[in-house]
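What follows are several structures.
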Structure P
Amino acid sequence: MLVGIVGKANVGKSTFFKALTMSDILIANYPFATIKPNHGIGYSKIDCVDTFFKTQCNPRFGSCINHHRFVPVDVIDVAGLVPGASEGLGLGNQFLGDLNEADVLINVIDAAGATNEKGEPANPGTFDPSNDIRFLERELDMWYYQIMMRGWERFARTLKQEGKDPVKAISKQMSGLRVSEGMVIDAFRLLELPDDVSLWGEQELKAIASYLRRKSKPMVIAANKMDLPEARHNIKKLKEDFPELMIIGCSADYELALREANKKGLIAYEPGANTFEVKGSLNEQQKKALEFIQKNVLDACGSTGVQDVLNHAVFDLLHYIAVYPGGVNKLADKDGNVLPDCFLMPPGSTALDFAFRLHTDFGKNFIKAIDVKTKMPVGREHKLKHCDVVEIMANK
């Protein structure tokens, strides 16, 4: 799974990315501080299954804090978008190409309206953040449309003359964008398109492109700078104007500040929590800063929202599940680490899918799986559930 962080230039994308991944990247208050894409590892947060077994897990990757497991997720932060990016303006072509493999997008917007259309700073409340949502969706739709239009007339004639299945042909053409045959079938059905593709005009093609973009690149809106009064007003209005979208208020700056303080041992902070514990010796400036964050962000909003955004992207938009490998008689690995691994799996994953995820040989030589919680054997087609613990039995 790959999560793409997108948005207009200079709205806090890189700060959001750093707060998620703690990667060492450039953060600057000017457009296009990010040119080449930044790659990092973020961590989705789940209630750890170790409580079921009345134990404490020892993750090899990620962490477990207060029985909350943090499971690794690949994240990419790409160059900021400007109107006309699909036509190559700004760093548009590079930006869009970097997103090919993304499974889900986080669109970071300046909810306070303090960044103009070029990504330049302005006074809060100056700009309408709803325009940022509309323009980014429009640019993404045009990106898909332009890919569909490459040699479309010849493509349509060939389909008609040779009697090829347009579903297979279009899904193959768009497969680099994570478009599946099922998505194309649904588009044909819901849009009630003519069977003869040569009859499709610009309107039909744009409708297909938009549908396939929404399905192959679902998006959550990270409404950044929610600590500002203008942002809180705007977020309420955005949710009213875009009821079909998942819009979550967040404050990337303060999440990053808390994670930095935690890293330095000044506080104990669990991402997504509504408070923290002071651990180190703080100077007066640090005390005031942390008191401000507690009162104006954590108390007022429940959390900084950054962890919530990632969790919604992974579990509510993609509907992924977390599955642990384990043994009925032994939860620990050879080094004594309890439940050391946890994997994010697509919805509908079976026991056989999980076996292949662990190792190709486990999948090829699969005998059966065991649900460690119930100690019951299950077959290869058994559908896994969130927070299952599974032991795979295979021929050696």
Structure Q
Amino acid sequence: MTLKEKLLQKSNLWHVAAVGIFFLIASVYLYPAFKGYVVDQADVRNWAGATQEIVDYREGTGEQIGWTGSMFSGMPATQISVIYEGKDIPDFLRKLYSLFLPNPIALVFIYFLSFYIMARSFKIGPLVSIVGSIAYGLSSYFIVIIEAGHNTKALAVGFAPLLIAGFIFAYRWRNWYLGVALSALFMTFQLSANHLQITYYMIFILIALGGVELYRHIKMQGGIARFAKISAALLVAYGIGIMINYGNIKGTAEYTAATTRGGSELTIKADGSPRDLTSGLESDYITAWSYGKAETFTFIIPNYKGGETGQIGSDKEKTALLKYADSRFRNDLKGMNHYWGDQPFTSGPVYIGIIVVFLSLLSLVYCKEKAIWPIFAVTILTVMLSWGKTSWALLSYF
């Protein structure tokens, strides 16, 4: 078979079609980005102000400053804006992966493409993979974090499916070493996004999938040796990804001890009770953004808790409904909040879609993939962790 014939194989044409569909949807949905418009992201505006001193010094001297006085009483520049030597190639590959598209089009495109690659690693049909990718990329929360300016989280979420894809490629491909090589690249992408919280939660999924692969290999002749060999190779691959991003990871770890997350010099709490100097942040602070248990229904009903934070009077559609309310209370109702969930405020609900949830539950019955149940178990675990305050109380009890 000639190279041309290989390229024109039906499976490859599906891949080209998938990339084209993802590009088209992301571009149409966020087309103003091509005209130079940017999303007004509060966190990005704050970051731009915090990095100005660092950027001016770097552009003026050609050197990287290690400290900035523009944040708090001064802090390491490594936590704000540092250009590490030797990262040109990984950065180029990451931009190439998103077709050098402008943000936020690039972020949504990464959502789509990464999920598609993951789905195909499980040998899911191309059409179903495309549909699933669109459902994943257009989940409301993934759009909300872009609006809020959580670009590092968006990147980490976008690259997360690639970690699963590399993992599955390594254990299930004949050329397992290619899967290991991809895992090194994908871990580099994931860590370069610099949102280790997402990476941490991905470990739960990889452990669950590792259990599935161990079970599969136990049933294979010579499977244990193969599993051990691939597992060791994957650890090396992940280590390569860590080493490439080591400068940033080490800087974060060192600085943590000097932040509120590393403890406090204050000996008493606000209520006058003694403070444990080794405890770091108080549990109430850590769990302030806990997702309410009842709020979990927003997965299938977007406005189950009222939607985004904001006055009812600022929403024309909701204001129009006030004509049915008692005239004595209309003004008071206009000043009330749409949102009445457990979080301090929110830019929008975590809406997955009732069709997607229904199909996910249906897959538990009809899907033959052995990984489905461990993934379901991890899903339940992570939803319970998102409840935060309740989960924390249960852990404290035990």
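Which one of P, Q has Kirkwood radius over Cα pairs in Å, for residues 22-221 alone, as calculated from the coordinates, equal to 18.7?
Clearly, the read-out refers to Q.
On Kirkwood radius over Cα pairs in Å, for residues 102-173 alone, which of the structures labelled P, Q is highest?
Across P, Q, Kirkwood radius over Cα pairs in Å, for residues 102-173 alone peaks for P.
For which of the structures P, Q does the calculation of FRET efficiency 1/(1 + (r/R0)^6) of positions 54 and 78 (r between Cβ atoms, R0 = 30 Å, to 0.05) return 0.10?
P
Tell me which structure, out of P, Q, gives 0.90 once FRET efficiency 1/(1 + (r/R0)^6) of positions 38 and 246 (r between Cβ atoms, R0 = 35 Å, to 0.05) is calculated.
P
Mean count of other Cβ atoms within 10 Å over residues 310-317 was computed and gave 13.0; which structure, P, Q, did it come from? Please list the in-between numbers first.
On the way: P: 21.1; Q: 13.0.
Answer for the origin of the read-out: Q.
Assuming 5, 20, 27, 24, 17, 7, 1, 0 is P(r) over Cα pairs in 10 Å bins from 0, in percent as calculated from a single structure, say which of P, Q it is. If you can, show how the numbers build up before the last one.
Details: P: 5, 20, 27, 24, 17, 7, 1, 0; Q: 4, 16, 28, 27, 16, 6, 1, 0.
For P(r) over Cα pairs in 10 Å bins from 0, in percent, the value 5, 20, 27, 24, 17, 7, 1, 0 is produced by structure P.
So distance in nm of label points 7 Å out along Cα→Cβ at positions 214 and 302, computed for just one structure, reads 2.6; which one of P, Q is that?
P
Work out the source of -19000 here, i.e. which of P, Q gives that when helix-only ellipticity at 222 nm (-39500 (n - 2.57) for each DSSP H run of 4 or more, over all residues; to 500) is computed.
Q
None of the figures in this text is laboratory data; all of them are computed from the coordinates on show. All figures in this text were calculated on a predicted structure; none of them were measured in a lab. Cβ atoms are built from the backbone, for glycine too; each structure is taken alone.
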